[in-house]
Structure P
């Protein structure tokens, strides 16, 4: 939803700047992920939707539930979000923060889907090839997708590389039609 991302952007940017100044990009990423998980919980969403709950109660509830996952800065950030009725944006803030962090660290998350499990050597070779192509360190996640028959589909940011057997057959069919 474009509206949510627009509203979340200044919060994500502010947290990123604080984390960068502190040299604690990973720590803030962990705190945002933990708070976002709490925010996305169905029971928590019901509590937050209660008409009688105050902003202070929302902040206190988050701080209590997140417990040791938040340091003082994280607790203060949750209080700011609660004061502004924005705790529901934690998931979007965490996503945007992760993007800013990956850009700063010159890393990218890549997911490779294959019909069969890749060996450690294959994973390393693929990560190295992606690093060369994208100019970033690659964090590779592997998934098994039996519907692929063979080959692989790689998702890295906006880039999709479809080297699956089904993808190749689709391209061949398109060439034969055209």
Structure Q
């Protein structure tokens, strides 16, 4: 089973290497990994997908909690969350079917971001299954190149940041900070 985890970490050099190295040294396979700054410059959020049963997931959580730069780890499984994946894909238009490609891009709510003499580059984001379906549709035209981000996810509620200090500039109205 795939589990989407979010780790709030201190924004320091080497944190990502430390976490990924720890997981690799214990033979945990990471299916997807994305990291970026948060609303607070002191923290970054690492979103990763690991494959395994509950025992595997429990081990991952325990190992992550031992790392001093990890502030909080949350498993999104069974919770209400929004997830997205971003892809750029370069598709051949040499077969004269540029109109069909453009129509599929519109149907999948993508965007053509570059046009060459014999190809188009498309940006598309959404759930993993949407991205996979789009890739399958583009295969018949000839995929020249493709790059994807790791999956990112966020809970619909505030539980991941409720117990963290909030800066004055990003304090919620009425929060008293």
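None of the figures in this text is laboratory data; all of them are computed from the coordinates on show. Keep in mind that what you see is a predicted model, and the values were worked out from it rather than measured.
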Ranked by mean projected area of the Cα convex hull in nm², for residues 38-109 alone, the structure on top of P, Q with the greatest value is Q
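Quick check: 20 is what I get for relative contact order in percent (Cα under 8 Å, 6 or more apart), calculated from one of P, Q. Which structure matches?
The read-out was computed on structure P.
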Please state which of the structures P, Q yields 63, 36, 30 when Cα extents along the principal axes in Å is computed from it. P
If helix-only ellipticity at 222 nm (-39500 (n - 2.57) for each DSSP H run of 4 or more, over all residues; to 500) is computed and equals -20500, the structure in P, Q: P
